[in-house]
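K.L.:
For reference, the structures are reproduced in the following blocks.
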Structure 1
Amino acid sequence: MLIAILGKGFIGSKLTSVLSKEFDVVTVGKGSSDVDYILDARNYSEVIGFFNNFKPDCVIDTIGLTSSVECEKNPKLAEELNYKTTKNISKACKKFNSKMIFLSSLYVFDGIKGNYKESNISRATNEYARTKIMAEREVLKLDGSIIVRTELVYGYNGKGNGNNGVLDKILSGSKIEIGDPYQKRQPIFAEDLARIISIFIENDVSGIFHTAGPEIFTTFYFLSRLESIIRKQSKIEIVDASKWLVKSPPNVTANIDKIKSLGISLTCLNDAIKIIKSQLSY
């Protein structure tokens with residue numbers, strides 16, 4: 001089975017390292033020297049060119065503009081990267097009968113009540129959410145497709161990789177600004193997310209799945225624990241939330257009963273920190 005991973009950010013890099021141990025994997029990105037195939041997914045003809053060359057059995061779409069602030073500043077770019085790319089990929093998957101797995105976000109909900117189920121109705125409160133919801137609708141047109149709505153993903157991809165998500169800021173010594181220290185989050189360990197997607201592929205499931213960690217924390221507590229891996233002196237800075245262009249939803253936690261019903265186990269933060277420490281020591 002040939003798996004195509006589109007996007008070479010933090011999640012795309014982690015999926016590549018994990019899934020390549022089980023499947024034949026081809027990596028696809030825009031203007032990156034460390035991918036197997038370069039294309040701009042905003043261009044449908046380039047997407048079709050890739051499919052013609054490789055004819056992948058399964059395509060994992062991780063492409064997107066993930067900064068909600070950048071999406072708000074440039075809604076046109078957000079629509080191009082979060083919606084148009086997915087629309088082009090889904091059309092190609094339909095044409096070539098490839099299974100599609102789309103990485104979405106729990107930010108498609110308003111974040112008022114939390115514990116969101118897959119059956120709950122999404123509601124956009126900003127440009128990022130709006131474009132992700134549009135993309136999901138395209139993916140749902142495909143028979144057998146999978147939408148993976150995920151929470152904050154954390155983990156480590158390796159030294160000098162530059163794709164370590166929030167951990168990169170900690171490793172670089174940069175300060176971390178947050179507007180709402182009491183925001184409830186349900187972070188998921190990157191290794192778990194990759195393993196879950198592998199299980200999805202192996203079992204040929206379809207539909208919408210919420211993937212989040214087994215524990216709920218405030219943003220401040222979670223980031224403080226990650227910081228403790230690297231440094232003793234915290235550089236988390238709480239800023240006036242009213243100055244932020246996009247307000248953080250207070251509670252984007254998920255109901256994860258559906259993935260648990262598949263027998264999937266999840267790593268708690270304490271164990272994940274031990275694993276990250278061991279990875280950092282190499």
Structure 2
Amino acid sequence: MTPALQIESRRWSRGESAGSLEAIAEETPVALVYNGISHAVMMATPQDLEDFALGFSLTEGILERPEELLDCEMRATARGIEMALTITGRRFAALSTRRRNLTGRTGCGLCGVDSLDQALRPLREIRNDLAVSPEAIMGAMAALPQLQAINREVHALHAAAWALPDGTVAAIREDVGRHNALDKLLGGLAREGVDSRDGFAVVTSRCSYEMVQKAVARGIGLLVAVSAPTALALRLAEAAGLTLIARAHGEGYRLYTHPQRIATRQAA
């Protein structure tokens with residue numbers, strides 16, 4: 001299944017109507033099945049789904065380490081895509097104790113949890129010596145539009161990118177869901193053995209609590225978002241030791257928490 005389709009439409013502009021083809025983002029149900037048991041169904045862009053499956057498993061606490069995923073098989077069905085994951089017996093036993101059946105809409109970050117403990121699970125404290133300059137942050141932000149290959153066609157996808165301390169964007173993933181894009185990125189980094197202490201993440205979306213949770217789950221020290229954060233995201237970032245920058249655009253950014261990782265504390 002392709003991430004975008006060519007769809008015929010009629011464009012009306014300045015009193016004139018004409019037919020044309022345009023690229024439209026695909027969206028499909030993706031079922032995550034662990035050791036034969038369906039656990040979650042998420043609406044996602046059908047690309048980089050192996051990364052998505054691993055990233056989701058790690059950021060949701062289903063797996064602690066990438067090595068606990070023993071196999072991942074993608075199966076296309078008439079109604080969507082099934083990701084059949086084989087995980088270790090220890091992690092499957094832990095998963096079986098969680099009464100969670102997740103059916104996630106595209107923009108939803110809290111779908112199907114059945115307790116407050118699951119919604120706001122404890123976060124580990126981030127400790128690293130990452131140092132990033134404002135220029136590196138702005139450089140990474142400036143590079144994103146040209147690297148969003150699918151979004152340049154469809155104008156409907158979020159992106160999550162991994163940047164090196166000098167601002168070079170080393171990896172990027174796209175999805176119609178902002179948290180899906182971040183899971184894809186984090187899964188791809190885990191598959192490649194990238195040390196999460198050696199760079200920072202950039203997301204082209206608002207920064208709500210689950211984006212902080214996912215970044216912290218993988219030990220990321222700096223998260224940069226295009227849009228504004230929520231108050232809960234700021235509280236979680238402060239408590240976990242995450243440096244959170246938001247409202248990042250061509251004019252500058254706002255630094256909210258843990259400024260020690262920014263080479264200069266002068267923030268726009």
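K.L.:
The value -8000 for helix-only ellipticity at 222 nm (-39500 (n - 2.57) for each DSSP H run of 4 or more, over all residues; to 500) was derived from one model only; which of 1, 2 is it? Mind dumping the intermediate values first?
P.N.:
Numbers: 1: -11000; 2: -8000.
It must be structure 2, since only it matches.
K.L.:
Okay, next question. When you work out FRET efficiency 1/(1 + (r/R0)^6) of positions 143 and 183 (r between Cβ atoms, R0 = 30 Å, to 0.05) for each of the structures 1, 2, which one comes out largest? If you can, show how the numbers build up before the last one.
P.N.:
On the way: 1: 0.25; 2: 0.90.
The maximum falls on structure 2.
Just so you know, all these numbers are worked out from the coordinates, no wet-lab data involved. As the structure is a prediction and not an experimental result, all values here were calculated from the model. Cβ atoms are built from the backbone, for glycine too; each structure is taken alone.
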